[in-house]
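A.B. asks: Given below, in the form of structure tokens, are the structures.
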Structure I
């Protein structure tokens, strides 16, 4: 849906510029501000018919809140030699082996990366996306079989504001950063999206399916609410 004029891509919060993403959501009823933990920026969501100017006035009105939320974000951890990243919740040390062969591989609690240093961050990110895909896709198929459903295409990608989604035609999408979380959390998100193959809402019937597929769903939701932003600081 078009915006009325070009939306800015930065926002002044206090004395600094932060990345700003503006979108109109057809089902939004109110202006919403969300902190983008992955970019250290702000997402501004507008209902249909609300102008960008009105949205920016709303953001300015809540500048103190934005500043405090941005200040509370944990520091970023780039994919670099010596950094520790969690794989299914277990810390792994990144080691650069320039002369090595094989791209990226894991052994014990270490992730080894070969090749030139300028390619290291991208190679680690690609490795994690592959690991996420290999962990998520079999789980999705297995859980779908439990409820006699068959998912459509399963994709793992960067997602700015969701851990997963299910389309009306059964396609499942997942945030690759789930591979950084403990396996029980990944299991819950997969169960949540697979349950949408039966119910596309969040009714009581939907949550009963979730609980059937993931008995510890409530604990996993609490973990994500408390720790989800931490997963966004890697890379």
Structure II
């Protein structure tokens, strides 16, 4: 069985000469099915660069990035986009919902772009919205939804279909603590159902939901641990 995400010797250099910035320096990272990995580190440590490279939004300067067994670092832009639509779900901090589309249309969009028939795409999108508790909001536009509801639409879009890898960039950053806990329960449930998850966060409360935490500093992996000492059951109970 192929591993959802495997990075080996990944570097990412931006710019040249005096302006050269080493965002990632020899990163090795594997995320398996049923595993949620949190990534923490100070500003400028390489967290967003790591997520962008892992999801094929950016290409490494060197090294390999395998998503579901395919080295996307060797693919062209069109082929990388196809892998993203098929295997990768993104939850962005700024959500990136399309204002002119309803909630269900936003969720169905990546499926339709990948060639799924509109009727089937809508059915899958409705199921994903039900999974995040937003069935009643399917036909509402983003501007008519609260911040927490918009975030759940973004998560439904990331989870729709058979996504093997879910990448989340500070998905709780703009949310209150109760809604943030609800978002983490959704991510944790999908990972427990078999997906692999990579979560960038600055908050130890949310990193505690992960199976392990990778700490970045100056583009290097500075350390890895199995959690930050929080009791998951207690966190889940507090957010219920």
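Values quoted throughout were computed directly from the atomic coordinates according to the rules given, and no laboratory measurement underlies them. Please read all numbers here as calculations on a predicted model, not as lab measurements. Cβ atoms are built from the backbone, for glycine too; each structure is taken alone.
A.B. asks: Which one of I, II has semi-axes √(5λ) of the Cα gyration tensor in Å, as calculated from the coordinates, equal to 28, 22, 16?
C.D. replies: Working: I: 31, 28, 16; II: 28, 22, 16.
This figure was derived from II.
A.B. asks: Comparing I, II, where is distance in nm of label points 7 Å out along Cα→Cβ at positions 38 and 70 highest?
C.D. replies: Details: I: 1.9; II: 3.2.
With respect to distance in nm of label points 7 Å out along Cα→Cβ at positions 38 and 70, the highest-scoring structure among I, II is II.
A.B. asks: Let me ask you something else. Comparing relative contact order in percent (Cα under 8 Å, 6 or more apart) across I, II, which is largest? List each step's numbers first, then the result.
C.D. replies: Details: I: 15; II: 27.
Top value of relative contact order in percent (Cα under 8 Å, 6 or more apart), among I, II, belongs to structure II.
A.B. asks: Quick check for you: by mean count of other Cβ atoms within 10 Å over residues 102-109, which of I, II is greatest?
C.D. replies: Largest one: structure II.
A.B. asks: Work out which structure the value 84 belongs to, where volume of the Cα convex hull per residue in Å³, for residues 110-165 alone was derived from one of I, II.
C.D. replies: Details: I: 109; II: 84.
Matching structure: II.
A.B. asks: One of I, II was used to compute mean count of other Cβ atoms within 10 Å over residues 46-53, and the result was 22.2. Which label is that? Working shown, then result.
C.D. replies: Working: I: 14.4; II: 22.2.
Value 22.2 for mean count of other Cβ atoms within 10 Å over residues 46-53 corresponds to II out of I, II.
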